[in-house]
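Enquirer: Structures for review follow.
Values quoted throughout were computed directly from the atomic coordinates according to the rules given, and no laboratory measurement underlies them. The structure presented is a predicted model; accordingly, all values stated were derived computationally and were not measured. Cβ atoms are built from the backbone, for glycine too; each structure is taken alone.
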Structure I
Amino acid sequence: MRTRIYSGLFALGLLAAGCDLSVDNPNNLLEQELDNPTVAASLANGAEATVTRALGAMLGPYATATDELTWIGSRQGWQELDEGGVENPLNEFSDAAFPYVAEARWMADEAIRRLEKFQAQKQLTNPADLIWAYLMGAIIYTTVADMFDDFVLGDRQEPKPPVGKENMPGLYDTAIEYATRALALAQQINNRELQKAALALRARARFSKALWPKARTPGGPNPLVSDAGADQDAQAALALMGNEDYAFKLVLSSASPNLVDGNVTFTFNINSRFELRVGSSYIVPTSDNRRVASIRLRDPIDNVPDPKLSAEVNALVAGGIYGTITVASAREMRLILAESALAKGDEAGFRTQINALRAMDRLSPYTGQIPALELLKHARRVNLFLQGRRLADHYRFGDRAPEWTARAKPGVFFPITIIERRANPYVR
């Protein structure tokens, strides 16, 4: 996997305003230069940069509304989220994150549009640039559908009507299509790493689409997801990954301008501003309530501090205001297959997948020591920590975060926020 994170950000606001950008950095481009095929790599980089920044911004509000992060600072917007109140369009932190998410969605689509044009004209010298843009499109469309109840697919400063809550699952279809195009092209150039990423992202999008109605109508008779397409992709991805503990990660880097603009990046608020920390059901905090003293959440079979959670928390602390964001992994593929087996009553299939997952951390195999559903929920909790999956699991499994008050409304995700509402006449 190539590492070009945050090396080519071009800003939506500057392009929309027609401002003159410095050309000292070869990745800083005037809009009229974007029709030149030589800028293909910069377009792909720009998509990656904006998607990474959007996830870094949005994971703060999202994870604070779960039990993963908790509010310890002075800003009441974080308190509102900590208590489960996600539906307020005026919340300053979800509102601060919204423009980054909208920019990333637009930038991914724009990069794809231009790179596909180069490809059609046989001017795309490196097909991996287009694959990379497709992957960024798949990530951001899946993220938007996962985290929001409604969204606007605008064109820079041109307002558009909202998608509409009932149409939000269609965003997964776009993610699936982008991942499918990425996979086909990666197969053409025989790039196994990009094939792994495309299959994993398509499995994730298909699983998330099947989960979407369960998360938004809590209390249903069966919260478990089984999707044939997701299963097939997960199996194909694992066949390429082998025994590798594969993870497709985006990197928050000091190379990005305005990374902590508005204090929205979740790592900044954890490790610098100290508005947030890891939740108390996961860790024991230090005496000043700011940092991690030890891991509280234990493996339910071996009764040891969960090793995967320990590794993730250590990496979070070590990363400071930067760090990485996992968007797909071999572990998630195992979880998709384990849940599908459990949903179908296939106990042997569940054990096969969950024990392959446990073996990654040298944990004892599962032989029925606890209910399978409880182990699945724990495994998702630690293996998908801070990856934007937890709120949906809270809702569909009926597991309330300990910080939730009457503000929490299970089944509700983030709205179109006030910055868009004030600027867009189509949004009420």
Structure II
Amino acid sequence: MADTRHNEHGTAGRKGPLSRFTVLDASRVRAGPTAVRLFADMGARVIKLEIPPGAPGGDDMIGGRDHNRADYENLHRNKESLTLNMKTHEGVKILHELVRRADVFIENYRPDVKHRLGIGPDALRAINPRLVYASISGFGQDGPYAGWPGFDSIAQGMGGLMSVTGKPGEGPMRVGIPLADLCAGHFCAMGILTALLEREASGEGQWVQTSLLEAQIAMLDFQAAQWLLDGKVPEQTGNEHPLTVPTGVFATRDGYLNIAAIGQTMWKRLCEALEVPQLVDEPGLGSDPERVRNRDKVNAAIEAALRTRTTAEWTERLLKAGVPCGPIHRVDQVFADPQVKHLAVAWPMQHAELGDVALVGQPMRLSRYPRDLPPQPAPEQGANTDHILHELGYTAAQVDELRAAHIV
């Protein structure tokens, strides 16, 4: 399929570092679409495969078109939409034609579904050996939990994150974003990119796999290492760092401030900036391990000093002293922040129904591909079906027949 194509929005194919690739997106909800979004934003042609109207099994889950429009636009920008019923013989035939021209196929069905439909990695790579086939599951493609449905909060709980989140004694706490979903998507994207790079040497694609559970455990990082290497089970510490004090959230005269005074040098700078230099030499506070054991005493002394000035005053004073710190923003304050505006994190988009809005931009920059092209709105269901099928050689009459049979 050509990289310079036109769709129902009237915009030509996006230029970008990945514009030579075509991705077939059979995933839904969040983890898979998160992986695919990177490719779409970087110029790849992404064809979102959706269940046709009238066919059973439509997408009414979180992240669906009708559930939250803002979420849907942010998740599915820069894609094309093809309705395709892959439970039919003719639908699978169309998929095979797409696979012959594609570089990547990504899905997040339960592990057995793709094999039952005849669209698993072996079947599709037999058609196109260069295809990179990517799967995201809840708990892995095999094993005792392979058939369990995967949801973010369940993975957060089973992956240990909820056990180290929240204040001690208040029970497990879910993180305020779908972290397992998002990280599984990002890890999957890295796996796909790795496989595409390897394909340049071998000439063959391969099967890339990740799961919400694996992604969540990987994100435990040093908390998991405490158990694996030291045999220590990490516990909840609320807003504080489990290994160094004072690091966390402290009340000021008018709000809250995050402070990260890690190590002895930072501890001395903080005490001097807070005008409590006597704390440096106070018994029981002379090292990180001692301060961890006496964290309540340390925190009480630091917070008593911080309540004498505003968050803005302390931010300026502590940064000048070389102590890492920062205010705690609501989401509206995040996008009003001067640095966030300078970084242009909000990606302006013109939408026919919503008007001038913005999406969340990718957090990486490439010097030869500046993000000066506005994103394309998420496609309406099946918006590109006719065009894509015409590319495959179907006539208008044949497309009408397929649509009448709920195949597209």
Structure III
Amino acid sequence: MGAQPSPATPGQAGEPPPRTPWATIAVVHLGGVVAAMSLGKFAPVGPEVADRLGLSLPELGWVISAVVGVGAVAGLPGGYLVRRFGTRRSLVTGLALIAAAGAASLATGDFGWLLAARGVEGVGYLLVTIACPALVLRLASERDRGTALSIWATFVPMGIGASTLAGGVIGSALGWRGWIGVIAALTLVMAVVVWARLPRVAGRETSGPVPGAGALRGPVLLGAAFCLAALVTIPVVVLLPTLLIGRYGHSVAAAGAVTSLISLLSVLGGLAVGMLLRRRVPVGVLGLAGLLIVPAAWLLYGPAATPMSAEAGAAVISVANGFLGALVFAALPMVLDRLDHADVGNGVVAQAGSLGSLLGPPLFGLVAGGLGYAALVPVIAAGTVAAVGGLLLVGVRAGRPRPGAG
């Protein structure tokens, strides 16, 4: 897969590579899953929250998306912050912030307080999403990096899926405040587990140079591809219940169940990337799989779409979303000059993905509302082709020797 960047920590030449500590990586992954549960925790109890606090639909939308909004504007600074304070400490701090903000939101009585609490959660979530993949990269052996990072990339669908399923049950039994309290407590426990389980050396930063603009060209290219991929795939799942209810007459419960199942399918895409990378399939070749999104969009939004074809198209796009997201995380170490630039590189990628996730739903709503659902097909096609083109360029860059590669 091309020359490898120089390692993040000093190694002894000639020594056999260490084994990948999969149990420790599993703890890191679980930390991400728990953080993603907070990301989606208002989805199953949104109507109750809006009713009890008197929120309008736009206000509820801001509450739900505020966490992603923080990443969209602060990803790169967050990467430098994680580099300054260390990955292990940043992960624990991020989980603690999410837990504290969740607990604080229990006392909320208005939109402003709740939005402020979600903003703090957004800072914590950003720290988690930057620190976790950097930790995974440093913990995994060279042979297992791609697989480990692609598994890490499944944290969002796993967390949101778990949150959606559990939130409906717990929220019905305990109310929305009870559900938020459960998530806050779970996140605090996870912070303690991470602090106790992760070796301190895993989060130690080196004294290597701070990456400047030139060293970030690869992550910026990768982030641009990620932004475009998120822009045209995330809204498909987010807006699927609206499509199923409004266009095909599904009940709210049926549309929610179908959407939850389709969202979880993206995990399969992430796992597939790990298996293919272990077989040394090049990044550029894997990126071409994203072109399946184009015919799937036609099945979903085309004028001849049926309920069955729409669900099938959405399922393919969900798998492709997981596939491309995992490929982006797995490809990051291939475009870094040094592995100890992973924290800042992850900040770039996190900011780009968050920006695409934030802008995609309103863009889809604008296009579909003004021109109809069929007009989304060329929008998705253009974004997909551009994203795949970016990944092809990443594949070319990954095969070139880089400064400091040894």
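Enquirer: I, II, III: which one has semi-axes √(5λ) of the Cα gyration tensor in Å, for residues 113-288 alone, as calculated, at 29, 23, 21?
Expert: For semi-axes √(5λ) of the Cα gyration tensor in Å, for residues 113-288 alone, the value 29, 23, 21 is produced by structure I.
Enquirer: Thinking of I, II, III, which structure, once relative contact order in percent (Cα under 8 Å, 6 or more apart) is computed, gives back 30?
Expert: The correct label is III.
Enquirer: Computing mean count of other Cβ atoms within 10 Å over residues 321-328 for each of I, II, III, which one ends up highest?
Expert: Between I, II, III, the highest calculated value is found for III.
Enquirer: Let me ask another. From which structure (I, II, III) was distance in nm of label points 7 Å out along Cα→Cβ at positions 305 and 345 calculated, if the value obtained is 4.3?
Expert: I
Enquirer: Given a value of -26000 for helix-only ellipticity at 222 nm (-39500 (n - 2.57) for each DSSP H run of 4 or more, over all residues; to 500), point me to the structure among I, II, III it was derived from.
Expert: Structure of origin is III.
Enquirer: Assuming 15.5 is mean count of other Cβ atoms within 10 Å over residues 233-240 as calculated from a single structure, say which of I, II, III it is.
Expert: This value belongs to structure II.
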